[in-house]
Structure P
């Protein structure tokens, strides 16, 4: 497993033609000996080319997780082309709901940031769709990707972004590799806007889960049970959030971990009372 310079985003695309403009834009370099899927890496992200289909997307996402041991707060993005009967070619959509047509399962990405494009229901199908019976964006990877990504991260950090490559006027059999590359390249600004928001969100969530700065000083001096250590982390984070810096030395008179926790709660309560008084 890799520990130095952790990446904050994993991209899963189905086709090499989808990967090529991204590799150029984000300066991603191919990695050798990383299993059956092509893997590319840059300063902040990795990309894997899964091949078409939800099973392939899930397997490729699992491969990234297994190969690199990504932390819980890493962002995941499934990016590629899709079809929609009523949308214009080249239009970008983020999924706010994903339905797997074969199983009927529904998935709900947590859109807690402002999308730089329209959102839609994605309908994941097993074969390219040409009838477009509804207003959904049709794709072949989103449901498998999302289920796998949520096993490694959270719904707030797992998203699917598709660029429309076919519609009623231009069926999927007309789509060529060059067109796919051009469609992705033409929407790089939207793609980068989504990526930047996901990276920022991932950093924010990771900072919330990082051990508080004073934790080690407390755990070295007192013996906390597992439950007490969880309480200690929570109290220290709460105090840090209101810009208080608890120091272990101030609790030197405490003989037991429980007394330390009580003292920290008193500090937190006092700070809350001062805030209430204005």
Structure Q
């Protein structure tokens, strides 16, 4: 049986063979945010179905393509869609793309998602930076046998793939500050908040949202945290961004529907795209400064 590391290595090699670019920045686009991939310049498009062992998304709004190209002159690898545990995938499959990006050479990962707003002032269209997360999915992507080879830095040989690894700064404070400052420069205010992840696919009940608010959560969704866990296991820096597509259950009394997730994503696409496009060269400059 082929082990996970060997599978991820084969998938990363497939991406490397598809392009001469060697990006250090990866972007995972959540529900309704896939249009940003159209802004990638000189794209090489690799369908997930063509990548060895890569899981296939079944959710509307997740196109299932890896887009390799440049944004503001900076090489990037953009995932246009992700898979979720509620689709029936195991944790190794849910996090396989993030593992592949790490082996492909990604040092910094921007993870995005559509989220419900638990805070009353997080209305539809709010773009928030994730300051921390609470994992209530019942799983941890790093469970099972530890594979230390995932933690070997491809440039320096440094070993970050520890059995027990720190999550104090799961979301980079420096990158979060860059995002907040860039939003301000563009004339709008980006709040920060704690993202709580649940398994799904059903939306949360009003009682659950009240409990999550008590726990200190500001945003709720069904993705992201496991990608962040494996990214940190591999030593990647992470910036998390949530697009609030609807008030969480019970906040307004209205029923929830996936169509509003898609609609708000389209409406907020221009602001989201402008933010990411401006951030990419700033993150690249940070890489250069740090010698990455």
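No value in this document is a laboratory result; all are computed from the given coordinates. Worth saying up front: this structure is predicted, and the values here are computed from it rather than measured. Cβ atoms are built from the backbone, for glycine too; each structure is taken alone.
Which structure, out of P, Q, was percent of Cα pairs over 24 Å apart, for residues 25-128 alone derived from, given a value of 24?
Structure of origin is Q.
Can you rank P, Q by relative contact order in percent (Cα under 8 Å, 6 or more apart) and just name the one with the largest value?
Q
If helix-only ellipticity at 222 nm (-39500 (n - 2.57) for each DSSP H run of 4 or more, over all residues; to 500) computes to -10000, which of P, Q did it come from?
Q
Output the label of whichever structure in P, Q has the greatest value of mean projected area of the Cα convex hull in nm².
P
One of P, Q was used to compute mean count of other Cβ atoms within 10 Å over residues 9-16, and the result was 18.5. Which label is that?
Q
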